[in-house]
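Please treat every number below as a calculation from the coordinates, not as lab data. Nothing here was measured: the structure is a model prediction, and the numbers come from that model. Cβ atoms are built from the backbone, for glycine too; each structure is taken alone.
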Structure 1
């Protein structure tokens, strides 16, 4: 895990910090011996049942954490997002600026200072306080973190995978006056490694080299007009690995796309050396270039850790980029409840500011956790994210839509964490039992033929819902281009508008299965509403 940037003043004047901060804290903040309260849900589920404790984390090991604060106003933020995202509301499209969001829903500067003073008094280094005043970065040794958060950090070995990791033995605690402000402390464990949802196959060529669909076939199949290219639009990619620009250039040149060179923003030091997730990053970029070739793509690269995840999402929100594609996730059951809530709060703040997130629903069908039951992937299950499932698209010789069926690997089912949102209740299924249903929409994900991709120096056919998510993010960029020309707001958090469309503009997929669920007329657990007909769906959403 990479260290976060440290405040310059702390490095330049350690004696001053040691003398002044504790004194200020002693005068204005809670004392170390004050009554403490636990951060609910901030411990790995089933830790002692699924892993064996092997020892203590070395006292001097430096660890970075990201501390999430609860938005002000209770449910007021939920209410605001519901109105600003509802096409039937007068508030639709009247999004908040970063400054307005912080003033309305962020914690006060005094509250943030109280937290910072406490952390510094205990020896931690305080890093970035992110826009919105709802996320504070800090770092320290394991011994310091144990003292600050009143928990023990131990080393563990997963009984199934054999992977070693560290984790807090019990929920972290803070002085009660601070605990009431804090919803999560990310970084106290490194068990969960988010996985990318890409599947590569080398097959006999379809029309693209190495097999797989070409940009012309994808655009033709989804009725993307040549008039709309994503020009003037921005798309963000959340990534936990890197890419090689030479591969992107080869892809762009082969199809004569003329796409802008992607820019990279490294969060918390970036993702480190190139790993097996490189194909994921290059798939994401090349699919965006295939469908929205003139959009400007920013790749946000962060460490694959709890703290790295929430910081990277927050960096995307801080950037104000209106559309984000997400192809990394993990089963809901693999995460802490508070960790899910922390990321959910970032999505919610993004929705209030007019940002839309499109997340792959997973490539394990209806059993995302792989435990023989039914489960879904997060963040596709988040109620402020558009979950994107998988299909198998067939196009004609003239690159027009022919047919589409559910892909067997496409994730879908009901959440075990989130109750069903109001905009989804009209299509509530008995199998959903009052919980959030996944996916919302879908697109081509079948890996054979998949999408023709150039990665790691060769052509191949790549599929998975990692292809479907950027296919939808590209549509959002095309829509935003049309909306800007019409003087209308960006699509933002799309789900309420997509569900209000009542199937208009979608290819309704009625055959195929993802395991426990089968496709059917209208919304279903395999493909949601289905894939998009870009021209008709954009027309419907523009009104």
Structure 2
């Protein structure tokens, strides 16, 4: 049976059917101790607040007490960030939780808190679904297999006609390099891990695992809950499953899956249960934890609305030479965050025919594609060691493949040789350049919507690192227009013109985008079709459709859409 997944929403973008030995070596212990997340009881809504550089925490406490009747907690979102090594301002971001009864749109309260305290940014800390209820049936239908049987060979995505993993394993690394991802650390924000023959627990670094759901450091997936239990086991098998190939190119024991980095170390971070209810702040904390855990790669088969705390955490990780790989999205008609961020690597999905999977998000944000339809993955089971696998669909599996390829690429060349070749670039930049230059481009491939081509591991590892790059690296461009352009796959100039109309022709559009940009992105991702209609210019002689976005906006943004400053 094929796995399905309505992976749309603030998290899992990938293939699972909604249903109910020695420890690897840890990094040097000069890293900060791993905190145990504490549960916060009795809160109904959360907010994430950025303080100005010289603003005292007392300002936030005072403003929160003025705006809310019952403040449950105020805590740093990233409690361990040193202020003297914090260009992204992570140490100035706080999470506020309140138990006030819901009063309409949470953006109204976010705006009130921002104005009361004069804070640079305040956003709701959301667990909402991005796709409205009436659209979910259509999304689920996107995963239908239309009666086409899955390939019988579990290794089809790894052969020479696809990712060429078997050929890549035969390459001899240069001096100092290693094969199969050996020595590389992959952090894995997902649903957690389970015992399975295709997920070797001996390569899981339990000293740095983290549970952001129940608290503590045990990242095991408890299964049995509503949502997508076992998703982390499935994506993890694509990353590190330790199978081999026989003379005919079939997979061999211990299981049926061959991962792209079978000797890498995995650091699971239990970040979510359900594809439709994932906390923004938990995802951001998972990325920060990956940085503390000294991971080389972060594999994020998740996605949702844009959130400034997550964006900052990714930017901080990339500047520290971590490669962050993200799912573009499934069956939702847009590229989700964090794949839409400039520093992210956005991954689309393909099938056995080297064509885009029908459910893959597409657009100018996508950097690369990889097999994601009918890819064989490990099936998680409760109370035993799993042995079964089956085909699944989703950009989650394509993402895990690219993340595994990144780990193999780092091991193959070695960190020192890669660092020497980077010059002024980040490791992420060098990897993307090599991956895109070596990608396989099938006839008729649409590089503008699905990235430069399809991942080919053999050609990627053969791709020379080249001489050190001296080009100036531009800072990430994640302003409102750029993010909307990458999310909705629209021309930036057209978007600016549409926003000018939508916001009532303000004299200073950039000032209004600074004020309302985060909420506009939220509205666009919750209903992209309605948002795009609201951006359209009136057509002479035709009735103008009512703005379906305005009723869902905060009072301040709704007034701005009516032309009221």
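Comparing mean count of other Cβ atoms within 10 Å over residues 71-78 across 1, 2, which is largest?
On the way: 1: 15.1; 2: 18.0.
Greatest value across 1, 2: structure 2.
One of 1, 2 was used to compute log10 I(q)/I(0) by the Debye sum over Cα atoms at q = 0.09, 0.10 Å⁻¹, for residues 119-358 alone, and the answer was -0.46, -0.56. Which one was it? Mind showing how you got there, number by number?
On the way: 1: -0.46, -0.56; 2: -0.40, -0.50.
Source structure: 1.
With FRET efficiency 1/(1 + (r/R0)^6) of positions 319 and 511 (r between Cβ atoms, R0 = 25 Å, to 0.05) computed per structure, which member of 1, 2 shows the largest figure? Walk me through the numbers before you get to the answer.
On the way: 1: 0.05; 2: 0.30.
Sorting by FRET efficiency 1/(1 + (r/R0)^6) of positions 319 and 511 (r between Cβ atoms, R0 = 25 Å, to 0.05) in descending order puts 2 first.
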